[in-house]
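Please go over the structures that come below.
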Structure 1
Amino acid sequence: MTLSVEKKFGFKTPFMKKAAGQVVMYNPKLAKKSVKKIREIFEKAKKAQKEEILIMLRQARAIAMSNAKSRRKGYTRRQRENFAEVSFMYAQLRRDLEYEMKVGKK
């Protein structure tokens with residue numbers, strides 16, 4: 001399951017739609033590979049696109065954490081732990097990329 005499949009995620013631009021296809025929401029092992037791909041996309045992107053990636057990662061973290069906290073949706077405990085782990089990975093990636101953008105301005 002990727003971010004582009006999530007009902008809560010709304011596409012703003014075609015670039016965001018393309019990048020959201022790379023964001024894995026459930027499996028932590030696949031999310032590690034996804035982090036590498038997103039970092040590559042980020043390095044090649046223009047400034048406006050970089051900001052879109054940061055917004056997308058913020059939304060991905062919020063959706064994954066929402067799924068991790070939700071018991072009504074029928075997720076098992078292990079599935080909720082996976083969502084939480086993925087959420088932390090994307091939060092960390094977003095912080096790293098924001099830092100790289102700030103350092104790159106100087």
Structure 2
Amino acid sequence: MAVRKSKEQTYQVNGNIPEIKEKCLNALSIGGFNKVSSNDLLNEISANYKKTFVIGKIQIVLAEQNDKTNIFVKSTANSDNIFALFSSPNDKIMNAFKDNLE
């Protein structure tokens with residue numbers, strides 16, 4: 001069984017939930033995530049990430065606060081391989097999302 005570790009981050013951006021949800025879905029698409037699912041009732045998005053040396057998933061929860069939206073991001077990745085010693089798989093997953101969020 002794989003050893004998995006998680007990492008969480010929170011961002012606050014200007015805009016309403018539908019607008020930010022669209023940006024998040026675009027960022028996941030550009031970042032190479034697959035099996036993207038969106039729950040409109042709970043404002044949650046989840047997706048899988050599978051690259052050569054990184055296997056994991058990301059969960060995103062959106063919460064509106066005044067005229068801003070909070071983005072809660074949690075990544076979970078396998079950390080029991082030799083490549084995890086050199087760079088964090090969770091950082092790679094987070095960056096694949098964050099770097100493409102416009």
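Values in this text are rule-based calculations from the coordinates and carry no lab data. Note that this is a predicted model, so its numbers are computed, not measured. Cβ atoms are built from the backbone, for glycine too; each structure is taken alone.
Taking distance in nm of label points 7 Å out along Cα→Cβ at positions 20 and 52 as the criterion, the top structure among 1, 2 is 2, with the largest value. When distance in nm of label points 7 Å out along Cα→Cβ at positions 12 and 92 is computed for each of 1, 2, the one that comes out at 2.6 is 1. When helix-only ellipticity at 222 nm (-39500 (n - 2.57) for each DSSP H run of 4 or more, over all residues; to 500) is computed across structures 1, 2, the figure -24500 traces back to 1.
37 is what came out when relative contact order in percent (Cα under 8 Å, 6 or more apart) was calculated for one structure; which of 1, 2 is it? Mind dumping the intermediate values first?
Details: 1: 28; 2: 37.
Label of the originating structure: 2.
In this comparison of 1, 2, the computed figure 0.7 for distance in nm of label points 7 Å out along Cα→Cβ at positions 28 and 60 is attributed to 2.
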